[in-house]
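Where a number appears in this text, it was derived from the coordinates with a stated rule and is not lab data. As the structure is a prediction and not an experimental result, all values here were calculated from the model. Cβ atoms are built from the backbone, for glycine too; each structure is taken alone.
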Structure I
């Protein structure tokens, strides 16, 4: 599991701007852009209420989020689903990424005493973005964030190829 860098007051201000709200359960900044702004944060797998949070790796960069949303709108979730159903090697790599993600999330929650049963079941049975069927894709943003911090997500790796070289632009600066 990655440790990242601690979240400071400047990061909190930037994250509030990026997310449109205060971050919940953010533990660390795992990746920063060339402007030293948060791109991916590590979230605790449970909200204070004990409700499971669907992703531990959160893509916060608004420009990357827009670019990934365009891919989703172009039908890339469907295309990846088709590739999973037809390509055994790709399916195996996706399942390995899902299992790795799930195990990382479970380890993060392992120290919680009296973890509610529903939360245990969710952490044990769901993958990236909270999917119950590990061969399904719910959110390209979550796969891309996982890839950016681990390098071990074939869907995120393909998204990286599709996006090409990304250079931060000043327009993402909080005003």
Structure II
């Protein structure tokens, strides 16, 4: 809604707006229009990406975040298959592009996003670790626990007991830091 309103205020005509992507009726924008659009998007907390590689990376991130954090059930297929189908590129191309720019693999990014979701669910204190493990598609609670400790340095129980607000924003969760 924010992006649509912003585009319409700038007298641009969006034909489609999806997570991380906008299609305009205009076939070409003048330099001045691009600068004004970029500035307006930044003020609204967004970023204009006209570089195809940057767009692909943002689409990879958006797809992973949406799938892990906002879908009721985790997909049965591997992320590699889902990403390839969604973005119409071979997984090895996407993987090499992502790791070359982000400094981590897509798999590491997925793990970090899952751990942030685990933290959220632990803090809600409504599900057991076994239920969380099942919900996020882990093969076992032990596997989840091992990944959780590797990423956070704490066991899930220690994290729960600390009542830690040690959660990261979804953008930070995937960063190399």
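For the reader, a short list of remarks on this structure follows.
- Structures compared: I, II; top value of relative contact order in percent (Cα under 8 Å, 6 or more apart), i.e. the largest, recorded for I.
- Label whose coordinates, when Rg/Rh (Cα atoms, Kirkwood Rh) is calculated, return 0.96 (choices I, II): I
- Structures I, II were shown, and FRET efficiency 1/(1 + (r/R0)^6) of positions 107 and 139 (r between Cβ atoms, R0 = 25 Å, to 0.05) at 0.95 was computed from II.
- Structure responsible for 2.0, with distance in nm of label points 7 Å out along Cα→Cβ at positions 99 and 123 calculated and labels I, II on offer: I
- Here distance in nm of label points 7 Å out along Cα→Cβ at positions 27 and 91 was derived from just one of the structures I, II, and that gives 3.2; the source is I.
- Structure from which -17500 was derived, helix-only ellipticity at 222 nm (-39500 (n - 2.57) for each DSSP H run of 4 or more, over all residues; to 500), options I, II: II
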